[in-house]
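Got some structures for you, see below.
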Structure 1
Amino acid sequence: MSVAAATRQAEPAVHPAAGVDASLTFTERGAEKPFAYTYKPPEGRPQTNIQTRTERVWIEDVRSNAGDFTLDVNGVQMVSHRTAVRDFWDEAQTLALGHPETAELVKAVTGAARVVVFDHTLRRRLDGVGDRTPGAVRQPAVRAHVDQTVISGPQRVRDLMGDQAEGLLSRRAAIINVWRPIARPARDWPLAFADARTVARDDLIASDLIFPHRTGEIYSVAYNPAQRWLYVPDLEPTEAVLIKCWDSDEGVARFTPHTGFEDPTTPAGTPPRESIEFRTIAFFD
């Protein structure tokens, strides 16, 4: 089912027994297209024009029924997966071992004929440091978003695959993130993701992400009480979550909002979250 055709609930669902009531940050609609610079903007330009709103949201604990959620129905899927990488902060290990094993994982889960891992991002939470701070490690994302849009998804394929792109885009392709904790379970600042069936197309706001040499487009996410938010508490380094960021097939889940969040039940003194996300493109015959 496509996001545009997703079944909507007239009222928010009754909270299940397991979960946490936490604050998530969303984007307010405005007259201008939202934008954010990833570097110091030109003179006279603000860093961003994005206006945010924080909402208390019930985030459902799906640890006990995680097997019920699949990429093509819900836009998210949890898997057990032991990595051969001993230290993800070692770039050589991550490229030599992490990229190939992630490609094989996505192939196994999706049935894709070919998977290309085109990027990865390491994060380690630091108090008082914002994401994309020059000279600092990347921080957990703090605003609900989707990494691609209906425009930037296929453009990403064209940017990366060159002369092969149009042939590949004549068949099904999907951009899938593989997110996993490293070093320790993700008890601190875990990841929340929306069930794609409950996200209306109007909830997704195309936004420019401006880099020094290119402008990408992502979806910011507007708050809607009909959205169903999920998380897997204490995700282990032997587990990973696959997140659909774009799919050319309009008959399946295509865009899955996600964000890090501060879990108010996290015990004091919990070590800061460390994680890695691999970005992949799956190509289907």
Structure 2
Amino acid sequence: MNVLTPGLYIVSTPIGNLDDITLRSLEVLKKSDIILCEDTRRSLKLLNHYKIKKKLISYHKFNEQKELQKIIEYLNEGKILSLISDAGTPILSDPGLLLIKTCIEKSIKIFPIPGASSITAATCVSGFDDKFLFYGFLPKTENDLVKTISGLKNIDFSLVFFVPGIKINFYLKIFKEYFSSRDILIAREITKIHETFYREKISAIEPFKNVLKGELTIVISKIYNNNELESDVNIVSQASEYLKKYSLKDVVELISKKEKISKKKVYEICLKIKKNEKNN
């Protein structure tokens, strides 16, 4: 890292907490000739915090085409350019794809500098299956939204979306119609002081009474088919009866062998039963 190879560096920045930046990201930013920023005002907060003073160029979805030629010229001159977004990993639902494609076409070197991402941050704490589809921002109108969700409803993976907090109830209404058998995680203010995670079954979640500010990351679980649900009901029924007669360890061993499922799943079900009995 003493000397950087000229080219375009895709640098991930914090999604909230300014400490969530890698040493490598800081090193690259410090050695860049130019930093391309989605919003220079927001980027300056990060750069000033780490005492990084470089030439900044505003690069966003409204001027991508206009600024492209000038940026390519800088790269052809052998300069080191970094691309950062307002928060997280650039390109993923952020400007920059046109620049990446142009660099590939012109054989200009591109270097990913990994770091924070609200996509992986929300998914890793969701408790849902780790096979997921990232969609990004959902359409804003009901007709377009219904068309999009209709095409996704049968995909048996966890689904990750971005939505504006102010419209969360609009999206929940459609989720209830098309994803009623799934669970949902709504992640708000990830890594910030007011970080909040809302977890609920989509069929049971109620509209929010107060407006949620900012951008939300939504994770929806994979499809729960009827066989899985019936199996869980059967196990709960058996476990409830066996726990009246046998120890927790024996019940886990017995049901696990009988139903050919993991001891961990049976153990978790048994603990929930015991907890419910205690509360009642």
Structure 3
Amino acid sequence: MVEKVAARRSVLYLPANRESAIAKARTLAADCIILDLEDAVQPDAKPAARAAAVAALAAGGWGERMMLMRVNAIGTPWSADDFAAARAAGVAAIVVPKVGSAAIAAEAVAAAGGTPVWAMIETPAGVIAAPQIAAVPGVTALLAGMADLAKDLNCRPDPARTPLLYSLSAIVVAARAAGILAIDGVFTEIRDDAGFTAEAEQGRMLGFDGKSLVHPSQVPLCNTVFSPSADEIAEAEALIAAYEDGLAAGRGVTTHAGKMVEVLHVEAARRLLAARRPGGQPAPV
């Protein structure tokens, strides 16, 4: 099930060997920080990056941010040492790239030794196996890796990510079926705030809980998109109040704003309100 934590709207990748980026991240309002040992680090720099990530975690100063480490993929020369370092450092979760099957997910969970695993879905095989990957005990989130997937598919995504919509929805469906988090992929045009916002809004529309980020400037934009607006909060509170008034009055059917209110609507409203509350979990209906 989804961890009982606050909302995971903004998930920022940081190259673990960039001291300046790590220092700045302590001042950002990101919900999650991923210290990256994989794509952001050249092969000859990986051991040093691993040591830097451990040192950054030990130094503290991260407040309530969820701290994660992205290890190198299962089967690479660095993977075993990365997993060992992440376990010893006490990260909240280990991000594992190139998870293409339930067997790889299970291997990652075993290597994590009890630390939750966030599995990256970034290959065609991963998309096809997403339901089985999400169902592996110990996997607590699926992360979309659309850059690698687009390369493997030989597709040319437009601003609406049209060729990737099937894969994005497949990831959300698999995560929801397993009761775990779904995190959208990165937007790499770091100077295009309008483009980022549009893609983040699409991700929220598709059902993602948050979005992975590659630049500090994207954090406030992401938090805004994945937080309920004032109007949404007011509507959710009014719907819940109408439902509770109906229960108290013994009415079998309750309406709000001209529409029938069912338990599923109340659950959705409470889930929306939970995104702004510590603990991140709605009260039971």
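Values as computed for the structure displayed
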| read-out | value |
| --- | --- |
| Ranking 1, 2, 3 by mean projected area of the Cα convex hull in nm², for residues 55-166 alone, the structure that comes out highest | 1 |
| Which of 1, 2, 3 leads on mean count of other Cβ atoms within 10 Å over residues 31-38, largest value | 3 |
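Values quoted throughout were computed directly from the atomic coordinates according to the rules given, and no laboratory measurement underlies them. In this text, all values refer to a predicted model and were calculated from it rather than measured experimentally. Cβ atoms are built from the backbone, for glycine too; each structure is taken alone.
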